[in-house]
Structure I
Amino acid sequence: MKTKLKRTVAAFAGAAVMSLSLLFGGCTKIKIADYPAANTSFKYLKDDSVPYSSKETAPVNPLRGFRGEAYITLGAGEGYPGSGTDAYETLESALSRVTPDDAVLMQIYVYLIKYCNTDIPSSAFRELKAYLEYLDSLGIRVLLRFAYESDENGKSGPRTKNVLSHIDQIKGFFEENSALVNRVIYAIQLGFIGLWGEGHTSVHNLNERKIVEKVFSSFPEQFFIMVRTPEYLSMVPEEYESRAGLHDDYLVGYSHEWGMMDWTDENYPKLLNKCKYSVNDGEMPWGNASPDGVDPYGIIRQAAGYGLTSLSIEHNYIEDGNNYLLKQWQQLYLDEAKLAELSVPYNPNLLENGKISVFDYLKHHLGYQYSVSCLSAEKGKARFLLTNYGLAAAHGFTLNVYSDGEKVYSEALDGFNIFSEKFIEVPYSGGKLETEIISRASEPAYLYNDIPRENGRNILIEG
């Protein structure tokens, strides 16, 4: 549920329907593809042959972690529809709340309500391009969602033919600005349908399946497209299923009717397996709109179960100038016994006095977190253990290893997800040994090791 102006809708929706499954394509038969179960523990002992990062020295890596939230209403020059607030002022305000906590991601809602019954004019696309260019200049990467409706009492909204036509236009925009789009956007949410593009409560009855199929067949193939529920996931054509991620916009740490799926559903284990192989996002309810409470330990379990790459700290943190749960969880600590009880990965080198706060655990373990240990070099070979302490894989990233400047190893990291670890052996003649973790848009990520970082690479051995 989006902006603070609309929090009360959650209560209204909950009273009006039994569960989200009735809102989101409730008659759709659930169909979830089979994926291998991920590892549930580490099996190798690590050493300190390569110094580890602490919380203070850890890198701020791209395309993972906490995110903020902002809006732009095309054709109105404002942020949230009807707010009267300039879109760039809205963005700057949102950034000021989240960047102090190393957030480098923003969820951006692009509202198309001005054009729900017409074509999107070229002036609106110029507006969108300028906005994305500004985000790019700040080094911010975007989780993108297009939407129309934002008022539960509104009378304006698109019909299916309008949505399909707009998707064609947006496809053209993506193609014409492919370099910018590939650099700035890290994932796309299905959007378009209903309030806030969340998939429910539309003014007009929309053909959801047609819209799902159109989005997946039209938008760039390098992007994961997140859907809100298993019902929408079941509408994704089989040929595009591997590009489908999920977003749960009501994380509370336990099974809830407004969440992704009933945890007792026979398909729930399959959903969790699926999540280990896609880019997924989550958010908690607003700080003043969690009537049933939120379980912090359950949130960590959910983040691990869904393999979350990103999590909103626009919600339930410091909105309205108050200190809500995520802020309070900076003082709620987890020791190793509790982390073991939760069955989640953790980097022991990030613990101070044997503990880490719930907030810092999420900050450092959302998405990927790679480190190296057990380094040795002898008889013309170098060998090390690569470990992912994060909750998800580095989707779209590649690991390269260089020996004396020559690439001697390369592997895509998309499948290197939760509890993954692997010994890597490469030719080595005694010179410099470097690792490079690089995104599809050539953004470097660094190891959680306190070793030199130079030209987008970590130096394991100086040579």
Structure II
Amino acid sequence: MTDTSAEKWVEWSRDHVLPSGMPLAMFAKNGPPASSITDEAHGLVMKDINGHEVISGSSSAVNVNLGYSNPELAQAAYDQLLKMGNGGFTPGGGTTASIEYAYKLAQVTPKHINRFMFVHSGSEGNDSAYKIARYYWSVKGKPDKFKIISRKLDYHGLTIGAMYSTDGSAFHNNFGPQPYGYLQIPEVHCYHCPYGKIYPGCNIECAEGLGDAIEKEGADTVAAFVAEPIYGVAGTIIPPAEYFPRIREICDKYEVLLIDDEVMTGFGRTGKYFAFEHWNVDPDLMIMSKGITGAQLPLAAIAVSDAVFDGMSTQAPFIHFHSTGGHPVCCAVAIKTLEIMERDKIVENSANLGKHLLDRLNEMADHPHVDDIHGLGLFAGFEIVKDKANRISYDPALAIPKKFVAASTKRGVTVRASVSTGRIQVAPPLVATKDDVDNIVDVMKLALDDLALD
């Protein structure tokens, strides 16, 4: 790696990188803040190009489950590179690493899910799942069943297909017209219910909205409903326990496939291997990424139920592939990830330590501006509100969540603020300890005081 100054890194970034998430004119003039360029990371600690260290209370993008620069994962990648850095590209073939991983992944997925396709990211996984759903119905003689329904507040990625299942005009503007066949229903968000109802006396109307949408569109036109089990980018919003069981019933009634987007929640994040396990709901397809390799290398999987695979199985080939999908080095790291998770009881640690995290966060409930605290496993969130009694949020123009994150980072702990809801998300690596959690919450308490909210 080049040994150079912080100023030079900023200059090179300014002159040669096309960034996401910040105004390009500003970037072209000033480049990124030096604090936003990470040079080194180990365990829970990240170090920027000026040598400043922070504890990651958000696992970067809620994906570094086994800690930064995990040496066992690095060794697995190195060993596989020496054995075979890449393999032949043969229809129906693969590599021993990708086949072994498919076999081992089937040991931890629901019993009715035993087949997988490997791509590189959650966005690609979503695009691929939508294609599979449409293909399934087409070969079953129902080519008009192609529409994909998602929800407000959902985030499914930003490739051209996935971004139209993702909510938010900021993600859609300036990319041309929305393709036909994508629609959204209202969100499930009890604290700010879009129906103006109060749980539990609401009849889970947010779930019934799916049936209404299918009826309006026509069940013979809808291929699938895709959802995050727990809103991720929106700031860890957990649905009522009745929500997904009712969604499953509605999908069954109208013959609509249920796609479970476990990109952020999978691989132990919520204290279960996969978040749908909390409600004993069986999806038709699953999308996995992020924690699949502990985020050490890019990999994603689309998991297909036995019933969907049987429905797809004809004499014609299913045509969908990527040149480096199922890359053997990525799969070797994913195999080692599963081994570490089982050996070190990572899922159990997430469940047990998550209870402590929630207990500590609930200490903040006495703060006059902190509300709607909840979490599962090491996946928690809360909202900083103007008026708790009436559930009134601060004016977004005040940028309170952004200021809170800045105050927390200044004190040495990074957390995330949702761009869509402003909720604060806390999701440390699954290898965190009780002391780590205590430190993260203690720092956030001080950051709240720093804001001096009135």
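Derivation of every value follows stated rules applied to the coordinates shown; laboratory data play no part. Note that the structure is a prediction, hence the values are computed from the model and not measured. Cβ atoms are built from the backbone, for glycine too; each structure is taken alone.
Here are the numbers for this structure:
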item	result
Origin of the value 3.8, where distance in nm of label points 7 Å out along Cα→Cβ at positions 48 and 176 was derived from one of I, II	II
Test item: distance in nm of label points 7 Å out along Cα→Cβ at positions 264 and 440 calculated as 4.0, pick one of I, II	I
When relative contact order in percent (Cα under 8 Å, 6 or more apart) is computed for each of I, II, the largest belongs to	II
Mean count of other Cβ atoms within 10 Å over residues 120-127 - structure with the largest value, from I, II	II
Mean count of other Cβ atoms within 10 Å over residues 104-111 - highest-scoring structure of I, II	I
Label whose coordinates, when helix-only ellipticity at 222 nm (-39500 (n - 2.57) for each DSSP H run of 4 or more, over all residues; to 500) is calculated, return -11000 (choices I, II)	II
For Rg and Dmax of the Cα atoms in Å computed as 22.1, 74, the structure of I, II it came from	I
